[in-house]
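Once you scroll down, you'll see the structures, which are given as structure tokens.
Read-outs: derived from the displayed coordinates by stated rules, not from any lab. A quick note: this is a predicted structure, and the numbers were derived from the prediction, not measured. Cβ atoms are built from the backbone, for glycine too; each structure is taken alone.
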Structure P
Amino acid sequence: MAKMTRFGVSLEEGLLKKFDAKIEAIGYRNRSAALRDLVRHFLKEGSELKCKGEIFAVVTIVMKISGEEMKAFSDLKRSLGPIVKSSQVQFGNKDYFLDVCVLFGEQIELKEAAERLMGSKGILSSSVQYYDMLPPCHS
């Protein structure tokens, strides 16, 4: 068995309560087992793409409204250049917004861009979905 390493995780109390309820309902032995599965899934996500050529990626971000973090996020999107085909921002209320960013380009470039976007400071929730375009990608 591989050597285990302990580390601390900080979560809002409400988020931790929801996490505990979910892992209990699923049947995990403890938080560590659930986190190990989440990390494995996170590391695997997107790795199944094998096609060559250009693809689409849709990155969805929920972020707390903060002038400094919003500016840094917007600057990052601009720095990605022409692979960003569109970005739509919807404000839910005075505290949060949703950003849906459509990217188009080579798979490796899009994966790196999506990871940079989702790793931005202030992100509360994020996801990415990749779409290949041509049947040869499925062979």
Structure Q
Amino acid sequence: MLKILGIDHVVLRTDRLEAMLDFYCNLLGCTVERQTSEETGLYQLRAGNALIDLVTVTGAIGRAGGEAPGATGRNMDHFCLLIEKMSEQSLVDYLVSKGVDAGEMKKRYGSQGQGLSLYINDPDGNAVELKPSLQ
């Protein structure tokens, strides 16, 4: 069984980047921790011990979600659960034993910095990233 330590990050899609940055940074007190290329359209905001990632719907990540957030487009790209430290093989073996198709383990940035993670889908098709703790 996996042990969840907390939410590592959530990823929100937006077509109103400036308004979202203003809301999360100026109103709620987040700070911009990382910004990738305009092509990717990813802005990572520090929210305590977790991250809120904003992706533009015109960027490489955001385009995968379809239309802009609204009645017919989704706002949430995925959320990431920080799980207890474990080896890549142990995590994959566990998921396979439960009949879950484990995605490719890749190095990605999260609340603890660069580390390996993979994606799975819940029964409704929501993307869930699993990221073993680095600590």
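For structures P, Q, which has the highest computed value of relative contact order in percent (Cα under 8 Å, 6 or more apart)? Don't skip to the end; give the middle numbers.
On the way: P: 31; Q: 25.
Looking at the calculated values, the largest one is P.
Out of P, Q, choose the structure whose coordinates give helix-only ellipticity at 222 nm (-39500 (n - 2.57) for each DSSP H run of 4 or more, over all residues; to 500) equal to -12000 when calculated. Could you put the intermediate results ahead of the total?
Details: P: -12000; Q: -3500.
That value comes from structure P.
Taking Cα extents along the principal axes in Å from the coordinates of each of P, Q, which one would give 43, 32, 23?
Of the structures listed, the value fits Q.
For which of P, Q does distance in nm of label points 7 Å out along Cα→Cβ at positions 77 and 93, calculated from the coordinates, equal 3.3? Please list the in-between numbers first.
Details: P: 2.3; Q: 3.3.
Traced to structure Q.
To test your reading of the models, identify which of P, Q gives 2.0 for distance in nm of label points 7 Å out along Cα→Cβ at positions 5 and 109 when calculated.
Q
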